[in-house]
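Asker: What follows is a set of structures to go through.
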Structure I
Amino acid sequence: MRSKTVGLFAEDQAQESIVSSLVERLARERGVVIQIRRASMTGNLLTGHGSVKKEFRVYLRDLGRDKRRRYDLVIVATDANCLGFKRRLNEMKKLVENQREFSGEVAFAIPYPHVERWLLLDSAAFRDVLGHGCSAPDSKCAKDRYKELLRHAVHEATGLWPDFGGIEFAQDIVKAIDFGRVRGRDKSLDSFLDEVNAVFNRWSIRPMELRKQS
């Protein structure tokens, strides 16, 4: 099987780290070889979601025009914030549909309300990595709430304040998460896992198996 190329457009460093870790794990579990090409807006964190949409339009436009840069899948990762998961998802889908120069496949990582919440869903996984479990996260829309909850959970577990807010542990926590255990706890995570798994399952089917199904 040839390597598949996945383009990841992320709102910020937290999105990039957590979503890429999830994508890499899902690919390994399905025997799919991928290369992730990252593009994040780390330098534009204070410009708001309007800037995310604008930059994503430019990203898709450039992909559509650059015939040498062909991705098998593009993933866009941006927080739902207070708008809500479904409304933000529909907003981003419409943006893709209206981009005439790009016609590739797109998957959506739209954590509600913020991506740091995904790292707090499995207390046992958190304990396996950091030596102490975390409290089950609530679901409230408040600016920086889950950034602070993650920081404090890491501090409580290790006695130290994390240099990068706890995101430095994202890859290890994602590796330890029991997806069966967290299913149903966060519909935004469920949606993302289902969407990416569907793509990877399709990629993992060999030509002979495809012929048998036809």
Structure II
Amino acid sequence: MYLQFKRAARMIRRSAGEAALFENLPFFRMYLHRRDQSDQHQLLLDLESKGNVVAYAAPSFSEGDELNEAYSADLVATRSIFVRPTAIGPLSDDRQHWIAFQTTPAAAFLCSQPKAVEFLLPEALFQPQAADEAMRRRQGPRPMSYAAVAEELLDIYQHRRSREGDQQRVERVRRVGERRDVRDFAQLVARTLFQSELLVIPA
């Protein structure tokens, strides 16, 4: 499972463009990287297309005391939204896109032209069934070793990045793997190339 954590901007005024989509305030915006500035979204789509569980994660709180309260009550995931890249789909232009959302009641929209977006609740995301569903979509056997996971990440990144500097970056990362513990290396590749956290959910 790969999670790409996003900051959420808190919208508190009815003059905010998407306010009419929600019954109450505040709501939140989770911004995606623009296509002309980063290929992160496409990389995550590629990663999900391989049969991995991939999601953007953003909190429906923005203040320190809200974080402390959610953390102490073990409600951080419950008060967050999880959106699969495939629920958003490919970004077809270079404009700014974002997800406007609430968690109470739960609703999410892809903007700037509002379109309802399917999202996941934590009780569905963090269950072995989510991985089982991903495995059924996967072509070929699921690699279970950390070395295979790291290699898959490197292959996806290398496929999308054809510039010489990017290819050299991949080779430098591979050399790092020669002197790192294989678990740490898989985590390093996920963070460095995909800005994502790799989570392993026990069976």
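Each value in this text was obtained by applying a stated rule to the coordinates, not by laboratory testing. From a predicted model like this one, the values you see are computed outputs, not experimental measurements. Cβ atoms are built from the backbone, for glycine too; each structure is taken alone.
Asker: Name the one structure among I, II that Cα extents along the principal axes in Å, for residues 50-113 alone of 40, 29, 20 was derived from.
Answerer: II
Asker: Further question on the same structure: Here distance in nm of label points 7 Å out along Cα→Cβ at positions 58 and 170 was calculated and came to 3.0; which of the structures I, II was it taken from?
Answerer: II
Asker: Suppose you compute helix-only ellipticity at 222 nm (-39500 (n - 2.57) for each DSSP H run of 4 or more, over all residues; to 500) for every structure in I, II: which one lands on -15000?
Answerer: Answer by label: I.
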